[in-house]
Each structure stands twice: as structure tokens, then as C-alpha cells.
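A.B. asks: Input: structures, listed below.
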Structure 1
Amino acid sequence: MKLSVIGCGYLGAVHAASMVELGHDVVGIDVDPEKIEMLNSGNAPFFEPGLPEILRSALASGRLRFTTEISEARGAGAHFIGVGTPQKKGEYAADLTYVDSAIDSLIPYLADGDLVVGKSTVPVGTAERLAKIIAAGSGAILAWNPEFLREGFAVKDTIEPDRLVYGVPAGNDGIRATEILNRIYSRAIANETPLVVTDYATAELVKVSANAFLATKISFINAMAEIADATGADVTQLADAIGFDARIGRRFLNAGVGFGGGCLPKDIRAFTARAEELGRGESVAFLKQVDAINLRQRDRVVQMVVDALGGNVYEKKVAVLGLAFKPFSDDIRDSPALDVAVRLHGLGANVVATDPEAIANSRKLHPQIVFADDSVDALVNADVIVVVTEWNEFRALVPGDVSKLTAGRVIIDGRNCLDPESWRAAGWTYRGLGRP
């Protein structure tokens with residue numbers, strides 16, 4: 001099929017290149033000329049493993065191109081909306097400005113029978129509203145097809161999804177929308193990927209509910225880490241033990257500095273705001289505690305550093321290992337790692353931070369921080385080390401080798417990703433979250 005993808009940020013760029021990989025012809029459209037120029041030259045404007053390879057392959061095939069002209073969407077049988085829905089400034093609610101603008105711009109170029117496919121994460125009720133606007137302005141149909149991408153694995157998650165969800169209208173329009181989506185995702189359908197065909201509201205809720213559940217699971221184990229610290233228990237062993245219960249599972253039960261990124265924080269806040277608009281705020285009121293527990297972890301890590309340095313970090317060198325909110329990404333949106341570095345700098349510490357991919361983004365946002373190109377430069381003469389993003393190269397640090405570089409022998413494991421015994425055996429004071 002010929003497809004258009006409106007919005008070529010993280011979601012849209014990955015989706016556009018991946019759809020070519022699945023055999024379709026794609027035009028990607030975005031209002032940012034610089035981004036379009038980068039993509040057309042085969043360079044992704046962000047770090048995502050596997051994306052440069054499929055992007056260049058798709059461009060070389062002649063079946064992918066990027067443009068700033070929305071009119072180039074004309075003639076496509078399906079149009080994916082992948083623009084951002086950031087948190088409104090000063091509010092919890094999602095800002096739908098970009099979604100509304102994309103729909104308004106696209107309508108003049110839609111033909112009768114076209115399918116508009118929403119992929120952006122939106123508050124429940126948005127699809128129904130947009131479907132009416134599209135129906136009034138064209139003969140096109142709207143479907144909602146939420147994305148479930150994991151940063152660092154987005155290409156695989158698009159080409160080989162673990163499930164597909166279609167939110168479609170009732171009647172013949174819903175049947176047609178389902179047929180078109182099945183054609184687009186024919187490889188996944190042939191591989192018997194689980195498929196849920198449902199209404200708009202359920203499809204919208206699937207995404208925010210999934211993120212709310214994952215956020216809750218992370219904050220739960222972080223709350224247990226606080227109890228473990230107060231009692232001398234080991235939260236890692238606790239997570240192992242309860243994780244053997246198939247009803248609970250071990251994934252997302254890793255205590256640490258908490259979650260961040262462009263999805264979980266803003267999505268649970270927008271979910272709370274929407275529930276309050278619907279008069280059901282009490283149903284998800286617990287998400288405010290989930291958010292609070294998560295943010296409190298950053299305070300705890302900063303305090304651990306202060307305590308390790310005798311209550312005063314002024315002019316002490318602190319090596320901060322990690323800036324991205326998670327490994328295999330350069331995303332610093334709401335990053336706990338970067339937040340810890342900024343807070344320590346604000347307390348007067350001589351912070352030197354490093355990350356394999358996120359230094360450039362971090363420097364743009366916080367030029368006051370000193371950045372090192374590699375961990376060796378960050379570690380030289382450090383009084384204390386803080387690991388806040390669990391990149392493999394930080395996990396693989398050898399305590400004895402690190403001892404030759406640093407001035408101090410204190411390491412704060414903000415991700416509980418290191419082996420305490422090996423560090424202690426090498427003469428280090430090791431502190432993790434919820435670990436005795």
C-alpha cells in the first residue's frame with residue numbers, strides 16, 4: 001500500500017521506515033525542515049538501535065521519502081498520525097495541539113474511503129471527537145491503533161509487535177478499517193500476533209492503562225525499597241521471590257532511581273487529568289502517589305550522595321554515570337539520571353557526567369554541567385560515583401580498575417545493577433536502594 005506518516009519524531013520516523021520494511025510505499029511528513037533533511041539523508045535525529053540501517057535501506061529502495069508538504073499525503077490509502085502529545089505547561093493534561101493541527105491539515109487531501117490511523121497517545125474520547133471532524137470534512141474513516149514501543153527496541157516492536165489493537169467504528173466502516181489495517185500488518189497477522197479489534201475508547205485506554213500499570217509496578221517496588229532500607233531487608237531478593245509468582249512476574253520489579261522518558265510520566269498525569277474531567281478522579285487517584293514515589297527516588301539518590309560525603313558535597317567531584325532515562329537511548333525527557341546530575345550541581349558539587357549517547361542532548365538543556373566523553377574521564381579523581389543509567393559499560397566496570405582512577409571509594413548504585421560483593425571486596429563502600 002501507499003501510506004503517509006504525519007509527524008516524523010521518534011514514533012513517526014520509526015513507523016515510516018518500518019512500514020517500508022513490511023513492503024509498503026511511504027511518505028513521511030513533518031513541519032520541521034531540518035528534521036526532514038536529516039531523514040532524507042539517511043540520518044535519524046535521535047539514537048535508536050537498528051533504525052539507521054532500515055532507514056537507509058528504505059530510502060535506497062525508492063519506497064520512502066520525507067517532505068514538509070502535507071499535500072504529498074494525497075493518494076495514500078492510509079494516513080498514520082504520529083505527532084507528540086506533550087504535557088501542558090503548568091497542568092497534568094495532555095496537549096492535543098499537534099494532533100488537532102495534523103488532522104486539520106490532512107483533511108483537504110483525504111479521499112473517500114481513505115483510512116486515517118491515530119497512533120499518538122491521547123486522552124480517552126479524543127478519537128470519537130476527531131472521527132466526527134474527519135467525517136464532516138471528507139469521506140475518510142478513522143481508526144485508533146496505539147503504539148507499544150520500547151525505546152531501544154522500537155524497530156523490532158513495530159515490525160514484530162507483541163499485540164495489535166484496532167479501535168474502529170461500528171458497522172461497515174469498522175469492517176473496512178479492519179481490512180485495511182490487516183493488509184498493512186499482514187506479516188504480523190500471518191505470524192498469529194494477538195489482535196484485539198475494539199471501539200475507540202477501549203483502544204485509547206489500552207495504551208494509557210498499560211503505561212499506568214507499568215509505572216505502578218515500578219513505584220511499588222521502589223516503595224518496598226524504602227521499607228527495606230528502614231528494616232535491613234534486601235529489595236532485590238524480595239523482588240526475585242515475589243517475581244516467581246506468575247501472577248506478579250519479575251519484569252519491571254527493579255528498584256532504583258525511577259522511571260522517566262517521554263511516555264510514562266506524562267501519560268499517567270494525563271490519565272489522572274482526564275479521569276477528573278470525567279468525574280472519576282478517585283478511580284485513578286493512586287496514580288498521584290505512583291508519581292510521587294517515583295519522583296522521591298531522585299531525592300533519595302541525591303541524599304545518599306550527600307550522606308556519603310559527610311553531609312557536604314561542595315566542591316567534591318561526583319562522577320555521574322548516565323544521563324539518558326534508560327540505556328540504548330539518547331532520550332533525556334524527564335530523565336531521573338540527568339535530574340540527579342543537575343541537583344548535585346545545584347548543591348555545589350563538581351559534577352562530571354557521561355553517557356554513551358545522551359551527552360549532546362544533555363548539554364543543550366543543561367550547559368552548566370561538565371560532561372566527559374567517556375567513563376574514564378568522568379572517574380578520574382572522583383570522590384564518589386553515582387550510577388544512574390544501567391548501560392552495559394557501566395555495569396561492566398571492574399572495581400579494581402576503577403580504584404586506580406578515583407580519589408574516593410564510594411559508589412552509589414542508583415539502578416541496583418552492580419554486584420555489591422565484588423565492589424565491597426575491592427575496598428569500596430557500596431550503597432544501593434533497598435539493599436543492606
Structure 2
Amino acid sequence: MKNQEIMQKDLKFNWHPCTQMKDHEFLPIIPIKKGKGVWLEDFEGNRYIDAISSWWVNILGHSNEYINKKIKEQLQTLEHVIFAGFTHEGAVRLSERLCKLTGFDKVFYADNGSSAVEIAIKMAFHYWKNKGEVRDVFLSLKNSYHGETIGALSVGDVGLYKDTYKEILIKNITIPIPENQSEEEAIRALREAEKIFEKHHKKISSFIIEPLVQCAGYMKMHSPLFVKGLRELCNKYNILMIADEIAVGFGRTGTMFACEQAGIKPDFMCLSKGLTGGYLPLSVVLTTDEIYMAFYCDYEELKAFLHSHSYTANPLGIAAANAVLDIFEMKQWKMENGKWYSVLDRNRKLSQYIWDNVQKFKSLPNVKEIRQTGMITAIEMKDYPWQERKGLKVYEYGLKNGVLLRPLGNVIYFMPPYVIEYDEIDKMINVAYDGIKKVEE
């Protein structure tokens with residue numbers, strides 16, 4: 001099929017995520033034929049830099065040869081097996097590696113980020129119930145986003161996604177966020193947060209945070225001090241802490257996991273997206289032996305965690321995840337100017353290069369702020385009315401000029417695959433700059 005035929009049949013049969021489908025009356029949908037590195041290519045040979053890693057999942061580039069190889073090897077022996085009463089070597093290996101990386105003791109598998117959040121909040125509630133307490137309220141940050149299934153939506157705070165469903169959501173309280181990444185703002189927000197912890201702690205089962213960056217929350221960023229302070233409040237008021245590292249994990253913030261920068265260990269950590277390098281759906285919830293033992297008993301006590309997904313610990317997804325960890329462990333991953341770099345070391349170089357080159361956005365009269373954490377860089381335009389859809393205009397300009405940008409309202413951001421080269425960064429930045437500039441013309 002050619003571009004036009006695919007586009008017509010797609011719109012006849014498919015309902016796309018997070019999309020007002022009527023937009024496609026004027027905004028062509030783009031059929032992609034193949035991808036390699038940071039590039040996507042359609043059926044007419046047009047190429048686009050994937051500046052958002054295809055919704056933040058593709059951290060090591062499209063059609064990564066090493067990940068391809070490991071998935072093909074797995075495909076020759078086992079494509080799937082029930083994970084209740086059975087196991088397989090890949091899952092055992094991945095769980096051991098994740099526990100060693102994070103300091104956790106146990107791994108519970110699912111197949112997407114929202115499901116991981118659902119598991120964590122259910123597990124936290126169930127933990128307290130097994131201990132003889134019913135704590136039926138959850139705590140999260142204002143402006144937060146943790147997914148779009150009902151439980152995950154409940155602990156989020158972005159009205160665009162949440163407000164329609166308010167009558168069917170579970171109980172959640174939000175606490176203030178810092179206005180910026182300064183330590184002064186962190187301290188102010190923590191003082192406000194403690195008032196809420198003190199007032200409601202006896203009925204709260206868990207607090208969930210996306211550490212350092214609220215990704216779908218318009219890329220708002222806060223300091224490690226804020227995360228550390230919230231861990232201390234959870235300890236003080238005996239509340240379980242969930243770190244949602246689904247988008248910020250695996251090197252996005254400059255360290256393997258964002259919690260490292262705050263020097264804290266939560267009670268649960270949710271991982272997905274970059275876990276498989278963007279290849280296959282897989283997620284995990286990591287937790288402690290203390291949590292695990294609250295469910296470990298004779299069958300007749302009925303305390304087991306009866307939660308399941310059909311494709312739990314799918315061997316193909318596991319093979320991709322093990323391949324991703326292999327690449328992170330490589331000390332000699334990519335050479336530049338005669339020197340080898342690991343993934344994280346090169347990311348730090350790339351993020352500095354991006355930061356240096358986005359300073360020019362400050363000269364644009366319609367840019368309100370630029371901010372960065374690791375490999376996540378956000379350019380926030382001034383407060384245009386949402387009905388004007390200025391971000392969509394930048395998106396359209398990007399596509400016409402070979403860059404996939406998918407703004408969050410008035411926020412244009414870069415979250416590219418880690419294999420991006422410096423000339424590709426230049427193109428990505430220049431197209432975004434010209435697109436934002438054009439919005440004012």
C-alpha cells in the first residue's frame with residue numbers, strides 16, 4: 001500500500017490514542033514504513049527526527065541491531081508462557097538484575113506503565129489491609145500524571161485527562177509543587193506538604209511521585225531536595241512511597257533512575273517505557289521483602305495479591321529488556337573523537353550540548369522559560385489561550401521540516417533517543433526555534 005491508501009484505510013478503521021479524530025480532516029496522519037536510529041521514514045521517503053522517542057519509549061534508537069538480535073534469539077525458543085506456576089530464564093535474570101540495580105528485593109511484572117501504577121496503588125492499599133488497617137485515600141502532587149486507567153488517573157492531577165471521569169475515580173489528595181527547580185522553592189513546598197501529611201496521614205495508604213520531572217504534566221521540574229524531603233515526610237507519617245519512574249527512568253534525568261539524585265529509596269518503583277528500549281510492552285513494580293511478607297501466608301488467610309495480566313513477563317519483552325540492560329552495562333558503547341563512552345556518560349555530554357544550544361530561545365518574545373533535567377529539555381511558550389492551539393502549529397511546522405515534535409499545550413520539549421548525533425540535535429533545535437518564532441508572525 002502507498003501513503004494515501006494507508007491514510008484512508010487508517011481513518012476508516014482506527015481510533016487513535018489521545019487524539020481528537022476530527023483533527024485529521026485537516027492534519028494528515030503519517031504512515032511510517034521504517035525507522036533507524038533517530039529517524040522515521042514514511043512510504044514516500046520523507047524522514048523525521050523522532051525528537052520525542054515515540055512517546056518516550058525508544059531510548060536506544062529504532063531498529064537497534066543488538067536488541068533485534070536478542071529478540072530474534074528468544075523467538076527461536078519461547079514466545080510466551082503463563083507466569084503463574086511457571087517461570088523462564090529470562091525473567092529470572094532480568095529480575096535479579098533490576099533488584100541489584102535498584103536495591104529492591106522483589107519484582108512484579110505487568111505490560112504497560114498505567115498497569116504498573118495500578119499494581120503499586122493496589123498493593124499499597126492491600127498491604128495496610130493485611131496489617132489490619134483500611135487506608136482508602138491516596139496522595140500525589142498537583143499537576144501530576146500517572147496514566148489513564150482508572151486508578152492511575154485518580155492519582156493524577158491533569159484536568160485535561162481526568163475531569164471527565166471524576167465521578168468514578170478513587171479518593172486522592174494532592175499537595176503543592178515547587179514553582180521552579182530551586183532549593184528555596186522546594187523548602188517552601190515541603191512546608192505546605194507537611195500540613196497535608198499531618199492532617200490526613202492516618203487514612204493515606206501511599207504517596208506517588210514522578211521524581212524530578214512531571215513529564216505529561218507539561219514538563220514541570222523540581223529539585224532532588226524536594227524528592228528527598230517527601231521521602232522523609234513519608235517516613236515520619238508512616239506512609240508508603242511510590243516512585244513512578246516510567247518516563248524518567250533509564251537515564252532520562254542524567255542518572256539511571258531519578259531517585260538516585262535525591263539519595264532515596266521508595267517502597268515501590270514503577271518502570272516501563274525505556275525498559276524494553278521501545279520494542280515491546282512490559283512494565284515492572286519493584287518492592288521490598290517487608291511489603292512482600294505482608295502477603296506471604298497460608299492460603300486460608302486469603303491475603304494473596306490476586307492480580308494478573310495475560311502477558312505477564314512475556315519472554316520476548318523480557319529479552320528486549322535484558323538487551324537494554326546489557327547496553328547500559330557497556331563501558332564502551334559509543335566512540336567520539338577517539339574516546340569511548342557509556343550510555344550515561346554520553347547522555348551527560350549530549351544534555352550539556354542541548355542546553356548550550358537552546359539558550360537562543362530566550363531571545364524569542366513568545367518564550368516564557370526554558371528548563372532541563374538530563375536528556376529532557378522543555379521550552380515553554382507564553383500563556384496563549386489553549387483554544388489557539390499554538391503547540392499544534394509548532395507540531396505541524398516540525399513535520400513539514402523533518403522533525404517529530406509533539407508539544408504538551410504551549411510546551412515544546414525534546415526527549416530524543418540517546419543515539420542522536422550532534423548535527424541531528426542542531427536540526428531538532430533549529431526547527432523547533434523556527435517553528436516557535438513563526439507562531440508569532
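None of the figures in this text is laboratory data; all of them are computed from the coordinates on show. These numbers were taken from a predicted model, which means no experiment stands behind them. Cβ atoms are built from the backbone, for glycine too; each structure is taken alone.
A.B. asks: Once Rg/Rh (Cα atoms, Kirkwood Rh) is calculated for every structure in 1, 2, which label goes with the largest value?
C.D. replies: Going through 1, 2 one by one, Rg/Rh (Cα atoms, Kirkwood Rh) is largest in 1.
A.B. asks: Separate question: Taking helix-only ellipticity at 222 nm (-39500 (n - 2.57) for each DSSP H run of 4 or more, over all residues; to 500) from the coordinates of each of 1, 2, which one would give -11500?
C.D. replies: 2
A.B. asks: Taking 2.4 as the value of distance in nm of label points 7 Å out along Cα→Cβ at positions 260 and 284 derived from one of the structures shown (1, 2), identify that structure.
C.D. replies: 1
A.B. asks: Same structure, new question: Could you figure out which one of 1, 2 the value 20 for relative contact order in percent (Cα under 8 Å, 6 or more apart) was computed from?
C.D. replies: Matching structure: 2.
A.B. asks: For which of 1, 2 does distance in nm of label points 7 Å out along Cα→Cβ at positions 164 and 308, calculated from the coordinates, equal 3.2?
C.D. replies: Corresponding structure: 2.
A.B. asks: Can you rank 1, 2 by FRET efficiency 1/(1 + (r/R0)^6) of positions 244 and 268 (r between Cβ atoms, R0 = 25 Å, to 0.05) and just name the one with the largest value?
C.D. replies: Answer by largest value of FRET efficiency 1/(1 + (r/R0)^6) of positions 244 and 268 (r between Cβ atoms, R0 = 25 Å, to 0.05): 2.
A.B. asks: Right, here's the next one. If Rg and Dmax of the Cα atoms in Å, for residues 276-419 alone comes out at 16.3, 60 when worked out from the coordinates, which of 1, 2 was used?
C.D. replies: It must be structure 1, since only it matches.
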